[in-house]
Structure I
Amino acid sequence: MRDDPPPTVTLDHVALAAGVSRATVSRALTGSGPVSTGVLRRVHAAAEALGYVADPVARALANGAGTRVVVAVTGPSDVLLDCAYTAQVVMAGARVCAPQGLGVAVRRLPLDAPVGGLLSLARDRTVAGVVLVNATRELLASVPAALRGRVVSIGTGGAEVPAFDVDAGAAAGASVAHLLRSGRRRIAMVTGPPWLPCTERPAAAYRAAVTAAGLPVRVVPGGFDAEAGRAGAEELLARWPDTDAVLAGCDDAALGVMEVLRRHGRQVPGDVAVVGFDDVPLAAVTELTTGTHPVEQIAAAAVGATLTRAPAGETAYFPSELVVRRSA
């Protein structure tokens, strides 16, 4: 004998048993509209008697609450979706969303045309909230009205977009102070991507710190990967061959800097000290001095804010600590 599952009880079955329309049943069970007390009791009694179980996705859509939070990463290629940083953001978001019955999705917004993707998210009824990663000023200024109140940024925010980020400016200042204490006087910086607003804070902090010490400012543009670090190091050595310390915008770039320095016969840290940022697992293996980056804490706070409607225009900064290792 087959043990077939019982037939699914639908809103139509409940409506028939309660003697009301399907729309009335939906309003009564989801609280999405006015229903008299008597009808409300009849509908709930019929649903209980029939063993009706609401579809959580359908209920969320009916309430306009959405079923997922989207991590929207702006960048030039899909490589950004596969990086460890994005994975950390998604995993932290999943831990916040799971108790709410929500999922987490990832989407890339093209660097040359990010606004179109944001508009499509605004029209998508399944989207409960959006976390912007690597948001540009163009994107922050173009947030659709339909998303306001449920969109946040990890990095730089805007008038309608609250932001959550590490205090990278303070981290850069602490790194320069450490290099100065160790006797370095020709300190250069390989920055993050020039198109990314949040990279301006650590670059400004570096400039302020070396200027206050009466030292020359040496800055070249970089990025968030080893290749950017290699290119930045080559430019630094070509322009300022006497450089005795390099501050990089992230650990991957710092590792690229170290590779080029050694290729040119420079000892690290004997000839040139190197400091990164992020404290990725490889930093400990390579003995890289770096600043910590509490990505998971930041992401959890950002995702939570999309669900609780954080006030627009506010920024929450998370502290970074300098981890001193052999490279500086």
Structure II
Amino acid sequence: MTGGDTTRPPGTAILPYSRVVGQHALKMALELNFVAPSVGGVLITGAPGTAKSTVVRAFSLMAQGRLPVTLPINTTDDRVLGGWDVGDLLEGRPTLRPGLLETAAQDGLLYIDEVNLLNDHLVNIILDVASTGVLSVQREGIDTVRQVSFGLVGTMNPEEGGLRPQLLDRFGLMAIAVPLDAAEREAMLHAVLRFDEESSGPRGSDWMAEGHRQDRELRQRLLDAREARYEVEVPDRVLQLAVAVAGALRSVGHRGEVVMVQAARAWAALQGDSSLTAAHLRVVAPFALRHRKPESVQGGHAEWSADDDALLDDLLS
């Protein structure tokens, strides 16, 4: 785990996570994935300009103390997995250069912007390493196996195409970036203008300091919940409810109910609760099941309807 210094790195201007207005669903999904890494990553979908990248970068700085490792859209296998340093190799000094997955394991978070435009082969490799924690490289005279652990976040604009069902399912949680309402838009404008003024002038304002203080408090709360999550009791009755919910929503495969319970346990830990309940499941179920409904798996948009909410209310009330 990296240190908790959430001050901005030299030469960068990053809005404190606590000062980002709205997008509560995105924030909750990122926080649940941090508390319970076994959830397996977060896919964030939404139109351009809905602060997807802003939230991810601010979250990484708050939680990890640094910006995420970002995967370029035109990246190659050797850049992801690691390979020989070409310059050293030409000089007769074979030197292995770590790939982005190893770097992410050191820094804590791997961010894939426009993940739906990335080569399916690379996405599959990344998702496999993220879920198993094993990075095996066997290519071009390299034969290594390493244990790695990192958070994974992907963002995408659904209007530019979707992910194949096999890849969609590998992301533990899915969150939708939605347009802000009128009050949030006004608050966002105030925050952006204030941040622009503060970041262009001398550092050390009360407004920024308060944002960083809130970030440090949240990070400690997340770390405490991560430590406490396995102390949250999981009654058989709640497991039965999770199975019933997944069945009622026709969740494809079995990863949905597993992720739902893991995320619910993380949410319970964040609330300081000692036992998992139906109410915890109700909060996280849309994140875990939205992209596993048959409509999503068959290539449609991952919609969540009022009928879906009503079904959850009926089963989990």
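Values computed for the structure shown
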{"item": "Origin of the value 1.00, where FRET efficiency 1/(1 + (r/R0)^6) of positions 41 and 81 (r between Cβ atoms, R0 = 41 Å, to 0.05) was derived from one of I, II", "result": "II"}
{"item": "Structure responsible for -15500, with helix-only ellipticity at 222 nm (-39500 (n - 2.57) for each DSSP H run of 4 or more, over all residues; to 500) calculated and labels I, II on offer", "result": "II"}
{"item": "For 169 (volume of the Cα convex hull per residue in Å³, calculated) the corresponding structure among I, II", "result": "I"}
{"item": "Top of I, II by FRET efficiency 1/(1 + (r/R0)^6) of positions 73 and 249 (r between Cβ atoms, R0 = 25 Å, to 0.05), largest first", "result": "I"}
{"item": "For 17 (relative contact order in percent (Cα under 8 Å, 6 or more apart), calculated) the corresponding structure among I, II", "result": "I"}
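Quick note: the coordinates plus some simple rules give every number you see, no bench work behind them. All of these numbers come straight from a predicted model, not from anything done at the bench. Cβ atoms are built from the backbone, for glycine too; each structure is taken alone.
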